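Pasting the structures here.
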Structure 1
Amino acid sequence: MNTELEQIVSEVGKVVKGKDRVIRKVLAAVLAGGHVLLEDIPGVGKTTLAMALGRAMELDYKRMQFTPDVLPSDIVGFTMYNSGTHQFEYKPGAVFCNLFLADELNRTSSKTQSALLEVMEENRVTVDGESHPLPMPFTVIATENPFGSSGTQRLPQSQLDRFLVCLSMGYPSHDASVDILRNSAGVGLDQVRSIITAQRLMELKKQAETLHVEDNIYEYLVQLTEATRQDPRIALGVSPRGGIALLKMARATALMRGGDYVVPEDVLAVIDDVWRHRICLNARARSEGLNVPGVIMDITERIHVV
């Protein structure tokens, strides 16, 4: 295990009890240079996890609570006339930070959601025809309540595809719940220590990007991707972007375990998190009670590394 990264997991674990597995996956997504969607019911620690992660890595983070009245300009910024200088000046929006926490993203309008598309894909914003680069590193961690909750609307597929992984925290275990109650007035975010700097995070991201991958692993990834497009139960298979996302997460996972190269187990450990929000089943499969994780499992059991 990479000592630095395990220390980060340990620090975040001080305030997010019993969820080390989820913390590791969120950290791996950050190392992979991707964005994270946390989909779960309110009150399980999604926001706390994101804020604790920012503190452990000395990241400049900002949190925005998304509601129906949030405007795109609140996120990306706007230009306004300065009567003193007689010039138009750009006022940066909330997204100008290292870690942007978009809380309850699916409660805002489609127009506001779309303001994040360019931000998440190109790490910049364009306002009135002028582009403004975001500080690096940059990661979006968005939370959403399950579709069907009051005041929510489904995120479009183009938006979902921008997220490297989609994770669910779930309820804590019995022992973790007891620990949460015992320390409910104790450990807070201010007790999360800084383990690495933003500069060190950039170095670790570079290591993840260049981690060695054998040709048979590339072949394996392509076979898995093609299988989603050929499966009769799937209406929308994995795009090339989805294949690249799986490769990035596999590399980051290998780095976290202290490996020098990617092995098939690294791919299998994250394939559900990377692909379950990218695959859409057809009506017949849904009527038969099938779900995306089950179909992904079938594919991984059928296809093996040569």
Structure 2
Amino acid sequence: MEMRAVYASCLAELMEKDRHVCVLDADLAKASGTRALYDRFPKQMFDCGVAEQNMASIAAGLSSYGFKPWIESFTPFASRRICDQIAISIVYAKRNVKIVGTDPGIAAELNGGTHMSMEDIGVLRSIPGMVIFEPADPVQLRAAMPVLNAYDGAVYIRLFRKELPEIFPTDYRFDLFRADTLREGKDLSLFVSGFQLKDALEAAEILAGEGIDAEVINVHTIKPIDRDKVIASARKTGAVLTVENHNVIGGLHSAVLEALAQEKIPACAVGVQDRFGEVGKMPYLRRAIGLTVENIVETAKKAVALK
């Protein structure tokens, strides 16, 4: 199932149970997968048009009256375009709004560099009190949706729209503030977010065949990061690698390094190397920007060699 279909299905369940849950979009309901909800919940769905800043302000106002708004748009328009509204109208004002940015990073594909938000986590992570979450598969997203809705505060959800393989078991228990260890290891701590979890696990298998035992930890919540788990794993293995579909400045890599600031542990990164995106399909973009399984394997070896 597409991630946006899981997202829409979970929203429908939440809206059915609570009339205060509502959704605001910026003329992108079809792209976000929520178009059918207009027929089912006409009083809980609002199309704000291509006016994302206004959408965020309306959501803040609705929250003031006890509603639980979810706002959605392509990732650059749900982060950098509405940064001031998020900072002041939502977070500073302590409003309960969930902000969904779809097609993060290279997932924007043919929409090109203008739609490739390589910096959205960095933009929003610096706002005090902001929570930032990125699901890795449909199971995790489904488990997270009711938890996110119940959380009283601003959350930014970085949502891959298309299909992703199921990685977590059906009985997976989600904790918003605790990272998940999917593979134990002793030679390298591999911290990964988003759709690249599958790549990280594949890379760990290859590394195991070459004598490197990698621990794979899915950091689904980049802020606040699970600092205790990051430090404990890094101390155990003595080497760190971060993998993310985001600029290595300001995102997961920065968050991990901040947690490890007092530790003398080498750390390397697979991510966007401080550049804009370009037009292309995923296989090409992965190679051009350096987000392949092969990139993870080679960089992991460099990290281990630094010990």
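Derivation of every value follows stated rules applied to the coordinates shown; laboratory data play no part. Keep in mind that what you see is a predicted model, and the values were worked out from it rather than measured. Cβ atoms are built from the backbone, for glycine too; each structure is taken alone.
Laid out as a table, the results:
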{"quantity": "Origin of the value 23, where relative contact order in percent (Cα under 8 Å, 6 or more apart) was derived from one of 1, 2", "calculated": "1"}
{"quantity": "Structures 1, 2, by percent of Cα pairs over 23 Å apart, for residues 26-201 alone: label with the highest value", "calculated": "1"}
{"quantity": "Highest-scoring label, criterion being distance in nm of label points 7 Å out along Cα→Cβ at positions 66 and 82, among 1, 2", "calculated": "1"}
{"quantity": "Source structure (of 1, 2) for FRET efficiency 1/(1 + (r/R0)^6) of positions 170 and 250 (r between Cβ atoms, R0 = 30 Å, to 0.05), computed value 0.80", "calculated": "1"}
{"quantity": "Identity of the structure behind 17.0 (criterion: mean count of other Cβ atoms within 10 Å over residues 122-129, calculated), options 1, 2", "calculated": "2"}
{"quantity": "For 6, 29, 35, 21, 7, 1 (P(r) over Cα pairs in 10 Å bins from 0, in percent, calculated) the corresponding structure among 1, 2", "calculated": "2"}
{"quantity": "Given -10500 for helix-only ellipticity at 222 nm (-39500 (n - 2.57) for each DSSP H run of 4 or more, over all residues; to 500), calculated: source structure among 1, 2", "calculated": "2"}
